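Peer 1: These are the structures in question, set out in turn.
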Structure I
C-alpha cells in the first residue's frame, strides 16, 4: 500500500525528515504528553482534582483520536518501511518497533482501566474511600507506561526517519 514514491503527495511530512504527516504529528506529540501528565500529577498533589480530571480526560480523548487517525494512516496511506528504508539502521527498525509496541499496546488499555475506575469510584467531591491508593498506583503505572511509549516511539522515529 502507500503512495507511489517515497513520501509522495499528502503523505509528505512537515518536519525535514522522511516521516509522513501523521508520523511527524505523533513524533512531536510524544514530546508533549509526558510533561502534560507531569503537570496533571503536580496539580492533583496540590488538591486541584477537577483540573487533573479535565487534563486526563481531554488528553485521553485527544490520544484516542490521534491513535485512530495514525492507525488509519499507517494501514491505508503510508508505507513506513519505504520511508525508513534509506536509514543506515533500517535492519533494526522492526525490532525497535516491536519494543515500542510492547509499551504502546498495553498503555491505552491501562489508561482505560484508570479512567473507568476513577469515573466509577470518585464522587463529585473527589472522595473515594478505599480506592484512592489503588488509583494512585495505577496512575503511576500509567505514567511509566506512557513514558515508555514516548521514549521508544521517539527512538524509533529517529532511527527510521531521521538517520
Structure II
C-alpha cells in the first residue's frame, strides 16, 4: 500500500517511528514533512497529505499534530478526503471498515508513540466493508461533500 505520512512540529517526534513501522510492514511510505520541531502550521501538512490521497499518489494518509484535531479539521476541508481522528484501535479500524476513511489523524500530546504506531497499523490494515448500510451512508456523506443536502431521517 502507498502511504503518505506528515506532521507538524508537535507530531515530529512520532513521525520517524510511524514511518519505520509502516515500511517494515512492507508498505511504500512517503515522508511529506515536516522535518524538525521548528514551529510550522498544521494546515499546510493536512493539505499536502490530502492532495496526495485525492490525486492518487497515496492510498491513505497519516497525519500527526498535537491533538490530532487540527489536522483532522483541515484535511476534511479537502474534497475527497475522509479524515478520522483516532485515539483507540476500535475507531481506527471502524473508520476504515464502516466509513471508508482515507486519512488517520493522531495526537502526539494525547497518545504515546507506541499507540501511534499501533493505530496507524490498525488503520492501514483495515478495508472498507462495502456493506450495504455503509455504502448507503457513504453515499450520503459524498452528497454532502458535493454540496447537496440529501433528505433523510433525522
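Please treat every number below as a calculation from the coordinates, not as lab data. All figures in this text were calculated on a predicted structure; none of them were measured in a lab. Cβ atoms are built from the backbone, for glycine too; each structure is taken alone.
Peer 1: Where does the value -13500 come from, among I, II, when helix-only ellipticity at 222 nm (-39500 (n - 2.57) for each DSSP H run of 4 or more, over all residues; to 500) is the thing being computed?
Peer 2: Attributed to the structure labelled II.
Peer 1: With Rg and Dmax of the Cα atoms in Å coming out at 14.9, 48, pick the structure among I, II it was computed from.
Peer 2: That value comes from structure II.
Peer 1: Thinking of I, II, which structure, once distance in nm of label points 7 Å out along Cα→Cβ at positions 50 and 106 is computed, gives back 3.6?
Peer 2: This figure was derived from I.
Peer 1: Using the calculated result 21.2 for mean count of other Cβ atoms within 10 Å over residues 66-73, pick out the matching structure from I, II.
Peer 2: Traced to structure II.
Peer 1: Out of I, II, choose the structure whose coordinates give distance in nm of label points 7 Å out along Cα→Cβ at positions 58 and 98 equal to 2.5 when calculated.
Peer 2: Only one of I, II returns 2.5 for distance in nm of label points 7 Å out along Cα→Cβ at positions 58 and 98, namely II.
Peer 1: Any idea which of I, II comes out highest on relative contact order in percent (Cα under 8 Å, 6 or more apart)?
Peer 2: I
Peer 1: Something else now. Have a look at I, II and say which one yields 1.00 for FRET efficiency 1/(1 + (r/R0)^6) of positions 114 and 138 (r between Cβ atoms, R0 = 30 Å, to 0.05), as calculated.
Peer 2: Label of the source structure: I.
Peer 1: Still on this structure: For structures I, II, which has the highest computed value of distance in nm of label points 7 Å out along Cα→Cβ at positions 42 and 90?
Peer 2: I
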